[in-house]
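In the part that follows, the structures are each spelled out as structure tokens.
Computed from the coordinates by the stated procedures, all read-outs in this text should not be read as laboratory data. No experiment lies behind these values; they were computed from the predicted model shown. Cβ atoms are built from the backbone, for glycine too; each structure is taken alone.
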Structure I
Amino acid sequence: MTLSIVHPPKADAHGGDGPTILLVSQDLLSTSRIAGLVRDAGGRLDTLRSVDGPLPGGPYDLVLLDLQAVNGEPAFLVTRVLRLIEPQRAASGKTARLLAFGPHVAKDSLDQARVAGADASLSRGELLGSFPAIVERWCW
């Protein structure tokens, strides 16, 4: 028997019923793949190419940080992204979760991101292969 959890639609400022997700990445291929997954989840995706840029929207339910596609040490990147989203967290009351991801062979970088304050760190394969479960866990 399979148990399915059904959540009521979430209304956001953009009128959608799914999660609002921010992807921090310069990788166009990852952006395209994740955009399709977010669309399938009924959500909305904003992208940020640099941790120095302004947020393109929000507030966010989930923030995905691509450790491979953004230059910098994992601890710096996580700290910078947390500083970017903190004002929105405080103003909206949404606790946007930060998930760092990268190649499975970059275990040290993934561990550093988690220690620096990411809510979780996972391989790119885990993110792409388990996206519906990740949304279910971290956005509701």
Structure II
Amino acid sequence: MIVRAGLLQFFVDGAGQVHQRELNFKDLGAFKNAHRDPERLRRLTLDQFRFDSGCDFLLTLSPSAGEVGGPMRPGACRFFSKGLNKELTADDAVTIRPDEYWFLGRFVDETGKVMWGNASDQPVKLVRRPSAGDEVSGDQ
């Protein structure tokens, strides 16, 4: 079951800080498999999404490591879990490399106990792979 889907927006704010913001579709069902229709994605507008600016990642370039990454503002990304009947706070950071996207991806309660997501301190790694229709050369 898909419960959340959206796009990542990258932008520079007025102070020169690079942000990664998650834009979630307001009407999730209407955008199921939207990646298969690039023209439809090009026509999207911000009013079709919801987001929480407190959940932005604040990114810094590390040229020597060949990556960009950073955390959310501590304590800024919160939501109330009806199922747990308590407020949870994001404990997350990302590292972005040319073919890898690492994230911690978890929410903690007021004591710091992981209540949702990755219980490990080891970030989760997503790796870019060729699509089924892409040509794959021997050097990939």
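Once mean projected area of the Cα convex hull in nm² is calculated for every structure in I, II, which label goes with the largest value? Don't skip to the end; give the middle numbers.
Values: I: 8.6; II: 11.5.
When mean projected area of the Cα convex hull in nm² is calculated for I, II, structure II comes out on top.
If distance in nm of label points 7 Å out along Cα→Cβ at positions 87 and 127 is calculated from each of I, II, which structure is the one that comes out at 4.0? Could you put the intermediate results ahead of the total?
Working: I: 2.5; II: 4.0.
It was calculated from structure II.
Out of I, II, which one gives 12.7 for Kirkwood radius over Cα pairs in Å, for residues 39-78 alone as computed from the coordinates?
II
From which structure (I, II) was relative contact order in percent (Cα under 8 Å, 6 or more apart) calculated, if the value obtained is 22?
I
Quick check on the output: 1.8 is distance in nm of label points 7 Å out along Cα→Cβ at positions 31 and 63, derived from one of I, II. Which one produced it?
Among I, II, the structure yielding 1.8 for distance in nm of label points 7 Å out along Cα→Cβ at positions 31 and 63 is I.
Out of I, II, which structure matches 17.2 when mean count of other Cβ atoms within 10 Å over residues 71-78 is calculated?
I
11.9, 37 is what came out when Rg and Dmax of the Cα atoms in Å, for residues 47-110 alone was calculated for one structure; which of I, II is it?
Clearly, the read-out refers to I.
I have -12500 for helix-only ellipticity at 222 nm (-39500 (n - 2.57) for each DSSP H run of 4 or more, over all residues; to 500), calculated from one of the structures I, II. Which structure is it?
The value was obtained from structure I.
With distance in nm of label points 7 Å out along Cα→Cβ at positions 103 and 119 computed per structure, which member of I, II shows the largest figure?
Ranking I, II on distance in nm of label points 7 Å out along Cα→Cβ at positions 103 and 119, first place is I.
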